[in-house]
1. Where does the value 1.1 come from, among 1, 2, when distance in nm of label points 7 Å out along Cα→Cβ at positions 29 and 101 is the thing being computed?
2. To test your reading of the models, identify which of 1, 2 gives 33 for relative contact order in percent (Cα under 8 Å, 6 or more apart) when calculated.
3. 1, 2: which one has distance in nm of label points 7 Å out along Cα→Cβ at positions 5 and 21, as calculated, at 2.4?
4. To test your reading of the models, identify which of 1, 2 gives -20500 for helix-only ellipticity at 222 nm (-39500 (n - 2.57) for each DSSP H run of 4 or more, over all residues; to 500) when calculated.
5. For the read-out volume of the Cα convex hull per residue in Å³, a value of 104 was computed from one structure; give its label from 1, 2.
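Readers should treat all values here as calculations from the given coordinates under stated rules, not as data from a laboratory. Bear in mind the structure is a predicted one, so any value in this text is a computation, not a measurement. Cβ atoms are built from the backbone, for glycine too; each structure is taken alone.
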Structure 1
Amino acid sequence: MLRESRDFWDDRSEETVEAAERELEADLLALAAVLADRWGDPATVDLWPYLGFDDPDPASAAPEPLGFLCNVAATMRVWWPPSGGRWLALAVGQADPEFPFELLAAVGEESSLPR
């Protein structure tokens with residue numbers, strides 16, 4: 001986790017929640033711009049397929065960090081650095097409506113996320 005908002009146990013008002021999410025999305029965009037300057041535009045990856053609803057067999061569960069990310073975020077921005085072997089992703093996620101939003105960075109093996 002790179003940054004998190006406040007939690008929402010005491011105030012779930014739409015204005016408060018949306019402002020916190022917008023702030024972290026702006027941070028994600030700023031960091032993504034720096035990474036894009038270095039490695040080009042990211043791919044946007046939909047994390048829904050990694051939840052495993054299509055194949056409930058536990059052996060087919062998404063490898064980490066995809067397993068975690070797909071439970072807190074809907075999409076992520078991904079770069080495959082030229083050095084190869086790994087990918088780098090950024091996402092904004094929230095584990096539960098009362099929990100803070102989090103700006104997340106993740107690194108995974110290239111084989112766990114096809115291009």
Structure 2
Amino acid sequence: MTDETMHIGELAERAGLSLRSLRHWDEVGLVRASGRTEGGFRLYTADDEQRVRLIMRMKPFGFTLDEIGELADAIDASPADPLSALPAERADFFRTEMRARRDKLARQLADADDLLRRVEP
């Protein structure tokens with residue numbers, strides 16, 4: 001392993017994710033290892049880590065793994081204007097859903113804050 005790559009365990013630890021999740025994401029094509037050692041162990045790069053972190057930011061929105069992959073691929077294809085890489089209908093879907101789901105998350109967080117205030121001395 002060079003300074004530019006890391007094994008799956010290091011990536012999992014750095015990202016705060018389980019090995020099982022990373023392996024599953026690799027199997028379904030969400031995050032592919034950039035390489036393999038001679039012994040067949042997955043090797044990841046800083047770019048792979050960034051994709052993992054991007055996917056983790058998408059998880060609270062409740063998108064399916066297919067939707068997360070579609071959105072992550074669009075962001076990779078055109079980082080400056082990610083939704084431009086998608087057909088207009090899909091871009092509108094993601095914009096609308098992300099806004100609605102973000103609002104729902106904000107309401108849930110406000111409710112959690114309210115409950116926490118009630119139980120604090």
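1. Derived from 1, not from the others.
2. So the calculation was done on 1.
3. Corresponding structure: 2.
4. Label of the originating structure: 2.
5. 1
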